[in-house]
Structure 1
Amino acid sequence: MKAGEGTGALEKALDVLEAVGSAPRGVSQAELAGQLELPKTTLYRIIASLVERGMIRRDPVHKVYRLGFRYLELVRNAYLMPDLVAAASFELRALRDLTGETSYLAVLDGNQVRSLERCDGAHTMRSAAALGQSKPVYCTGQGKAILAAMDEAAREAIIKGLVLTPLTELTITDRRRLHTELQITRARGYAIDDEEIVMGVRCVAAAIRDNAGNVRGALSVAGPAYRLTLERLELLGPEISEAARRVGAQLSEPRIQIGDTDVKLVDSPWAFNGAFPRWSSKLRCLFWADTLAPAIRMLDGDGERIFARLESPVVAMELHSQGLLVAHTQGWSLIDFEGCEHPLPDWPGKSLLGLCSRPDGSVWACLASHTGCKVGELNRHGDLRLSWEFQENITSMCWDERGQAFYAIGPETGSVYVVQAGSVNVRRLATLPKGSGRLSGLALDREGGVWTTLRDGWSLVRFAEDGSIDRMIGLPIPGPTDLAFGGEDRDTLYITSARHDIPMEMLNNAPGSGHLFSIYVEHGGALANITEWTV
């Protein structure tokens, strides 16, 4: 077939697609036939093909055709940025509400910027650039913001290939002046388009960077110059910059991609309720407990086995210079490194919720109170000193490796708390909705990341230092309970799990429930909560 043959049918299909996409309320088949002057049989075949491909869809209530979800998916995938659009949606609406003007989300496309999303302003006379429309990078606020945020080599590669065509009398056409403008933009954190692409229209924009420093796009607000004066743009600039920062904080790119296939099941019998994994540097092994069929288990180079059995359910466990300190429902015991139990009668039984150690060797505990719980250093008599109060029960806690920051998990509110040493202020670092699962267990890596498992959520997450989630790992079990870093280089994350409260039908799909799991984490770090302390 010669070039050009068959293009007539393609053009007709594209005409139908464009007509449907241009009708916000949808368009009927009769209206399409009238607009496009196509034979009914031809139109019917084209519509049927487009519906089958998901490019358009029929609204059965109003009996009209609209763009299909497959079409929208392809548009979003063309830029590989559906996460960017989702992250920016709230800030776009907030900027529109703050200013009354139209707000935009744009990305770099070669030497152009292209609009991905828009929130229309409140005024009749407003900016209304079409979605998908591309504009020159050198004369738009969005483009200048993106250029200014890029590294020098990438920026110069783009500028070198630009033809600085004047689009208005105010368009920057001198490269030295453009470089100066970009330097000013970098210094103040936002860019201004002073009627450089359309006379009578001004714009203020800021670049979006993710947590890895990559430039992902730009937010902007645009409107008539008589409403957006230069003085007003200078006031709005910091607001746009802060909004772009918040969008970027949601776009953390994981440095490690870990999938379900990287989760390994440790060859050992299952536990009713596995908990309190603790890595011993001295013995180069992992200890963990089955709290309900009370026993301490041990994993080393020779495999996994029972280390010690107890008479009553385990409440908490922590490493000790002479073995393991174990709190159980009948009191406290020291399990030495031979597996022998030594009761500690001087440690009175109390409503213990959690136990951890600080790098200086002190013992820290969480005890239930009438209003929630108290956390503090535990003395030899079982009393707390220098305690903090929480309004909910704390179930997991640990110190960072310097002993300067204390972290705690509150599963009732789904909160991760942090307290600086010497401070009385408890700060909420992050919160997850209940639908994500119940927070359970706590581990810190050397990079400041906070790891926790999500019980009933089939996963574990890592929070960055600013509280944003930057990793989520799916697990083959619904009830992960606790976790700890171990191994020679502290690059193996061990995860305990529960089996006793899992419904039978769920166990059929999660046979690993109750087992110990491990994941290799390339950049994992040592934990403060594996410090071996002395009494």
Structure 2
Amino acid sequence: MIKDFLKRRWPFYLAGIIMLIIVDTLQLLIPRFISKAVDTLNTSTPDISLIAILSWSIVGVALGMFLSRFFWRFFIIGSSRKFVYEARNYLYKKILSLDMSFFDKNRSGDLMAHFTNDMNNVERMLGPGIVLMVDALFMSSITLFFMATTVGWRLTFIALIPLPFIIVISASFGKFIFTRSKTVQDTFSDMSGFIEESIDGIRIVKTFSILPKFEKIFSTKANNNFKANISLIKLWGVMWPSIHFISSLAYFLAIVYGGPMVIKGTVSLGAFIAFNSYIGMIVWPLTAYGWVINMIQRGRASYARIRKILETPPLVTEPEEPVEIKSIDSIKIENLNFSYPFTERLVLKDVSMEIKSGQLVGIVGTVGSGKSTLVKIISKFYPVGKGHLFINGIDINYIPSDIVRTKISYVPQETFLFSTSVEENIAFGMEDYNEELVEAYASLSAVDKDIKQFPEGYKTVVGERGVSLSGGQKQRVTIARALMRNADVYIFDDCLSAVDPETEEKIISSLRNTMKDKTMIIITHRLKVLRNANIIYVLDEGKIVEKGSHEELLSKGGLYAQMYRKQMIEEELEETN
């Protein structure tokens, strides 16, 4: 990605480097003008007109530096920002394209670190890193030339004896800085990930009354980050004084050996002042060698982390020769065995079922029997081998994911609402909509009356993850959102658990009467809801152990009948109490 970017932006970088070289050259002219001015003033008859010319020359050079600095920042720093802009968009698009197994094993806090810390390190490598590299190479070389032509090579070499040690110190410390900076980054990522999880799960934390425990965990993670930062600061605290000490030795040698030369008249006073200015100028380029190494190392490490994400292949691959379908008329599963990616435990075992257009299909079973996994596979969230899952008789692997998910509207167990208005949450999947349509689907999911009681009605902002709504309200809003897509197949994955049984039964009955031509797959623990289902599949430990209508399953006296009788007894006890 960087290579392609540099191929497109090399004219900008070239222009920026040229501007940077002009700045460095102009910067080196100022000590020359000061040298001439001092030597002119050090005569018995100073030439005031020459002093004026030199003064205005310094102003002109400063103006030239101002303009050149603006342009090299625009070209080089602007290009690095341009890369980050493009890379963030590319990375975001890539992450959205990955399947659910990727998000199962990657924390959101770690992914956020790629967009922040890692991108910042790459930006510094492509921006300030290049600036420092040019400064280190050009500025040190041209400054050395100016020093030698000002006072001669002998004094130059004597004064520069300590300065190569600056490169050694910068390079040596750069390795340790890289290691400790990575530790700082890792501890920060760990801390931010924990903060995000804590805020997302704040209601659970408060419900269990374990605030002191979480405060202790956070304190430990924050302390780890603090210690990592202090460790890095200690390195800075040793590195910079060492560099300043060595540069002071250069001034010391310049005075010891250059002072007598000024007294003897071998070197003019102005040239000696200019020489000392050049010593100060060459310290930074020499220090920059270590900085360049450090920035490149950190940038490469971060870029490798980003590339790891960019090169992650989606496990749900798109077909090379896609087959398009206009609608979903049938779904058929044959002898499906499934385990989640990177695991060996079979979640589904030899599953076979058939779902026809317009049917109401129930999927029930024991906890952890694979019900949710089954509908996630139908929605093509996870990869499945060829020859096991067919839509309209076509292997699902030959149908593009976006077509499958456009025609299947899935309501998961976990409700998620965006931090916007109720209306915008319901119309989330629609580009063009009107308020009447939103209200119609809200009414169909039995949440219309609740919404109208809110202070601002459908314009009410629900807060982060729908915090201002009750559990039942959130579930019904997500159902309205799914219904508004007008899909061929609707999957309701135990998404009405927060409402009472009567309301759930009423909603399902209303949906069935309104959308008779739509296929509905319902996962629920309340079996009364499925009394009118065309077919019910019963799962236990990943296997389909029973199938049939509600009455047929009751007559068999198997697992379904046991579950149903148990629920009836529980309801009778509740009514009695």
Structure 3
Amino acid sequence: MPVITVDSKDLEALSGIDRQKIIDNVSMIGAEVERVEEETIDIEFFPNRPDLYSVEGVSRAMKAFFGISPGLQKYTVKPPQVEITIKKEVKDVRPVLGCAVVRGLSFTSASIKSLMDLQEDLHWALGRGRKKVSIGVHDMKGITAPFTYTVESPDFAFVPLDHTEKMTMTEILEKHDKGVKFAHLVKDMNKYPIIKDANGNILSFPPIINGTLTTVTESTKELFIDVTGTSKEVYTALNIVVAALAERGGIIEAVRIIDESAENAGKAEGNKAEGKENEIILPNLEPSVQIVTLEEIESHLGFKLSSEEVIESLAKMGLDATVISKSPMTFDISVPAYRADILHKYDIIEDVAIGYGYAEIPAKLPETYTAGKSHPLSTARLCACEALISLGYSQVMPFTLTSEKIHFENMRRPVTNDVTYVMHPISEDQTMIRTTVLPGLLEILALNRHRGLPQKIFEVGEVAVNGKNKQKIAAVSIHPAANFTEMSEVVDAFLREMKTEYELKESDDPAFLPGRAADIYVGGKKIGVFGEFYPGVLIAFELGYAVIGFEADMSLIF
């Protein structure tokens, strides 16, 4: 989860709330204070609240929570004076564009840092590392509207950010720090997206780097903001950025976007230009509306509330609620355009609980009293853990979400059809639920390359195969002398401790070295595999020493 560093004095100045009061209460809105320094506070927020990834967002939320500025914050958007044209050529490259102008700004080093940090955090939370969303902020002082969003050939040259000499787009991808880091996002393109002004000056090469001409400094008074990408998250990111700048007194001004292909205009979450189907006006900060009944709120929260308590609780979360019917009691709720986390009524109900205060929810004894006892599977897990700990292994708990690259490509295993995929993943590294445990253990070894050897770790955890949960156990060991015989002895000791008779057969699992791997059978059924990992697997995980491991199905062991 993202950890946001906020400047204490900046936050106090924006919110008018004492720093210690914020530290003591910010956890009430779904956050955790990681550390407190003399001048800064590090706060960890959930990934579903990107609107809080800045000093401005935290200030707005805390002012609502403490009743200083409760309810929906309304931001005025002035009519457009600036136009940008989306050329047809960019439609198949990076088709979605959102833009805005913010004037009347007064930057300090702290507010510039907050803006840049917000930009990068949104690239992670909404953009999947800039793939779906990338944001450019530009000082308007040296550029001239109208702007054009088009494509250029790889040999097109301009001066990128943090450089003084022109570089071709190919050179940027090969030599510039940002170009090298994000080159994979444009590797399959014959031409690259670019935003230029009326005089041919380059604003941005999305999603890679801005031009140096529009660098934001403390003297910047007016910003042009471009957000490009491949999905509607572009508009959410735009709304979050302009709302944050408005919290600092910025005056939001719309931009007229002319889409030459006319195909994307109908999909954009903006206001149509009157009588012109291929034009939209952004940003669109109009709130969305949710309808929720009091009965739905009470049935999910488990206690009674008055209509006034619901309205007050939502106001503390920055939402407006009004009663539109008394029989049944029904609320019309206005949701800010920058709240990416509110997708349906259950999110509204969660906000009611947060605003009401979890600590204020009345305690209630269970209606049914039962005598508890350990589940047989829990007992089995405990026995398995004790056995491996006695063999010198340390228990770890990796994530259950992974990716095809880690799970199959790095392990040299073919992609199977028994995988459960995440419908709306927030990261390229978390697109599926694991079907085996070993890849996660190898990832942990990779993260601890700088630690001393040997390293011996294990996990007893859940996997999902064909949409059903299973319990698996796995262990790995890394050190220069690790070999098949060592892991064979570990497996033998473990299964004997579990009072399980087994037999071995040669394995053809591509993750292991041929001739140095074995399948484990119990009662004629294959329950697992162990051996020395193939060098290609070690290279994929950037491991420099021999690694051995085993994995087995817990339910078949017991």
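Bear in mind that the values in this text are calculations on the coordinates, not laboratory data. None of the values given here were measured: they were computed from a predicted structure.
To which of 1, 2, 3 does the computed value 9.4 (mean projected area of the Cα convex hull in nm², for residues 158-285 alone) belong?
Corresponding structure: 3.
Looking at structures 1, 2, 3, which one was Cα extents along the principal axes in Å calculated from, given that it came out as 78, 68, 49?
Of the options listed, only 3 reproduces it.
Comparing mean projected area of the Cα convex hull in nm², for residues 374-501 alone across 1, 2, 3, which is largest?
3
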